[in-house]
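Chemist: Input: structures, listed below.
Read-outs throughout are calculated quantities, based only on the coordinates presented, and are distinct from any laboratory measurement. What you see is a predicted model; the values in this text were computed from it and never measured. Cβ atoms are built from the backbone, for glycine too; each structure is taken alone.
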Structure I
Amino acid sequence: MNFSNISPDSKPYGRLAGIFYLLIAFIGPFSIMYVPSEIISDQAAETAQNLLEKASLFHWGVGADILTFAIEIALTSMLFQMFKKVNGTWATIATYARFAMIVIMGINLLVYITPLLILQNPDMLSAFNSEQLNSLVELFFNIHAKGILVWGIFFGIHLVFLGLLVQESPQHPSLLGRLMVIGSKGYILEAINEICFSGNETVGLIADILLAVVIVGELGFAIWLVVKGIKPKTNTL
């Protein structure tokens, strides 16, 4: 099917956006959660050893991140086209925020691959002892973890305005928009809590609840797009 001539108001356009959304939802946890859980340990030496032994899995995770970037760029552009007529200012803010997130994700990926480059570099191996190398690996992984929180702030901002757009659009289910607006603060609160307050348990619990809400809203919106596409506009006299 040729999508080049399909209007952003059409069902195929909405369904394609929904497919992109679901692809990110399935690919993201693999690279962000599963791969690090298999490599990163509480012990720096064990983390370095895991990274060398599971370098192939690590590379698959990096590849998944790169694929996610490409899908994110396409999806962000499509969402702007879908909602710019609802509120141009909100759509622009949502777009800029998500593109800012993508840029930070790209920079953070460079931080993420640095530990393996260190461990596979003969010059680094000769310049530092094993304890120092392990500490460097741990440091870069910790920076990467903080980087995820930073881009999460921009994603949260994006979801605030995307949720408002969904809520105000007559072509989309307003309930899912409300869930995104409410839950979007979870990303922002989680980042502030971890970066500024060293992980306060009460604040963390509130953030987790909000994140659960926004996941329902996001996945619900993605599935709705895939199943329904976009509601046809109704002509009123």
Structure II
Amino acid sequence: MSRVALVTGGSRGIGAAISKALQAAGYTVVANYAGNDEAAAKFTEETGIKTHKWSVADYDACAAGIARIEEEVGPIDVLVNNAGITRDAPFHKMTREQWNEVIDTNLSGIFNMTHPLWAKMRERRFGRIVNISSINGQKGQFGQANYSAAKAGDLGFTKALAQEGARANITVNAICPGYIATEMVMAVPEKVRESIIGQIPVGRLGEPEEIARCVVFLVSDEAGFITGSTMTANGGQYLT
């Protein structure tokens, strides 16, 4: 029986690439999504990967969603915390709502998804958790105090939880993508996109599939000695 992988925000963009890559690697994949029913239905039709709708900002919804999935396909062995949102604004114009929405989804969301699974992974003495952070959680970004804070928090969460899970054969790692050719990035004006590319030493945007391959490696048995690590995939734009 193949291992079960759950990918949050897994029906679009980087998440969709991760879902498809894990499926190709032999995992039974389930994708969570928050709002775009049409995109989720199309994704399932094209891939056969089932999708479940809930907000990762809601702990009770996460626990209920996880329970449904485990009833349908069995225990979840792999969790990829990919779901995230942006509500950008210079800090002097940022509202409390913009701050809370991003923190609730991008930081509290990984607690809400991981916590209901943690005890079960410990009991089974196996688990793979990958948190998708961001280059802007490493270096900060103008207009993204909320997003940068949340993504930096994801890295601290990763390092702390890795220490707790190590003896139970649970690895917890993070990936910090740089600028990736998703719908969101490709929709920005061409001049802005060219300016972004000009800051990337390899001279191009990343592809979602490149992040997906990082995930496939980190959740594999071959990566069992890697935990608490941050993998940067940004074309050399920011070096740590």
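Chemist: From which structure (I, II) was mean count of other Cβ atoms within 10 Å over residues 51-58 calculated, if the value obtained is 19.9?
Modeler: II
Chemist: If helix-only ellipticity at 222 nm (-39500 (n - 2.57) for each DSSP H run of 4 or more, over all residues; to 500) is calculated from each of I, II, which structure is the one that comes out at -27500?
Modeler: I
Chemist: Which structure, out of I, II, was mean count of other Cβ atoms within 10 Å over residues 35-42 derived from, given a value of 13.1?
Modeler: Corresponding structure: II.
Chemist: To which of I, II does the computed value -0.54 (log10 I(q)/I(0) by the Debye sum over Cα atoms at q = 0.10 Å⁻¹) belong?
Modeler: Clearly, the read-out refers to I.
Chemist: Looking just at mean count of other Cβ atoms within 10 Å over residues 11-18, which of the labels I, II belongs to the structure with the highest value?
Modeler: Once mean count of other Cβ atoms within 10 Å over residues 11-18 is tallied for I, II, the winner is II.
Chemist: Where is relative contact order in percent (Cα under 8 Å, 6 or more apart) largest, in which of I, II?
Modeler: Looking at the calculated values, the largest one is I.
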